[in-house]
Structure P
Amino acid sequence: MELKDRLLTYGFDNIDIFLIDDEKNQETVSNISLHKVTDLEYKLYLDPDSIEYHLDHEDPYFTATQQAPDKEPIGVKGYILEW
């Protein structure tokens, strides 16, 4: 199941994703409407096979490997912020 579908299954609709990588760099991807996004993994440069879901926690998140263009792969943790 894709990240988008998992998030929709858990009741998320409009979200922000707060990403923290292994080097403690932080980035917020804002204003994501899950019903309008076609490939969330691609948008976030995530390796779909590396995603581990922790969406049933008080502060839901996922971990994955991010492979941005012209950069080395790096581990990220993405916190789901619903508004």
Structure Q
Amino acid sequence: MRIIIGNRNERKIDINFPLFTVTFLLRVTPKFVLKHILKKLQAKIALDDIDFRAISRAIYSLRKYKGLAIVEIKESNGSEVLIKI
């Protein structure tokens, strides 16, 4: 997975994540980390309703579609965000 953040006047930032890292983080960290974050923010979100395992399986299945743009945002001021496989 590749995340590219750019601005018209500045250099682009390119971050590469292997898909197995993304799927591992989705399976292991969300409930542990989100519980502590939500506790600090005193927010009420039911984490049991979010199926992180299904999300990680869906992301892992996207590995067949190398180069697929998941998110592509371009603003009129030249800022852009691109997330692709």
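Quick notes on this one:
- Answer label among P, Q for the case where distance in nm of label points 7 Å out along Cα→Cβ at positions 51 and 75, calculated from the coordinates, equals 3.5: Q
- Given 1.23 for Cα Rg over 2.2 N^0.38 Å, for residues 19-58 alone, calculated: source structure among P, Q: Q
- Computed 33 for relative contact order in percent (Cα under 8 Å, 6 or more apart) - originating structure among P, Q: P
- Which entry (P, Q) yields the derived value -3000 for helix-only ellipticity at 222 nm (-39500 (n - 2.57) for each DSSP H run of 4 or more, over all residues; to 500): P
- Among candidates P, Q, the computation of mean projected area of the Cα convex hull in nm² that gave 5.2 used structure P.
- Comparison of P, Q by FRET efficiency 1/(1 + (r/R0)^6) of positions 11 and 67 (r between Cβ atoms, R0 = 25 Å, to 0.05) - largest value held by: Q
Read-outs throughout are calculated quantities, based only on the coordinates presented, and are distinct from any laboratory measurement. In this text the structure is predicted, and so the values were computed from the model without any measurement. Cβ atoms are built from the backbone, for glycine too; each structure is taken alone.
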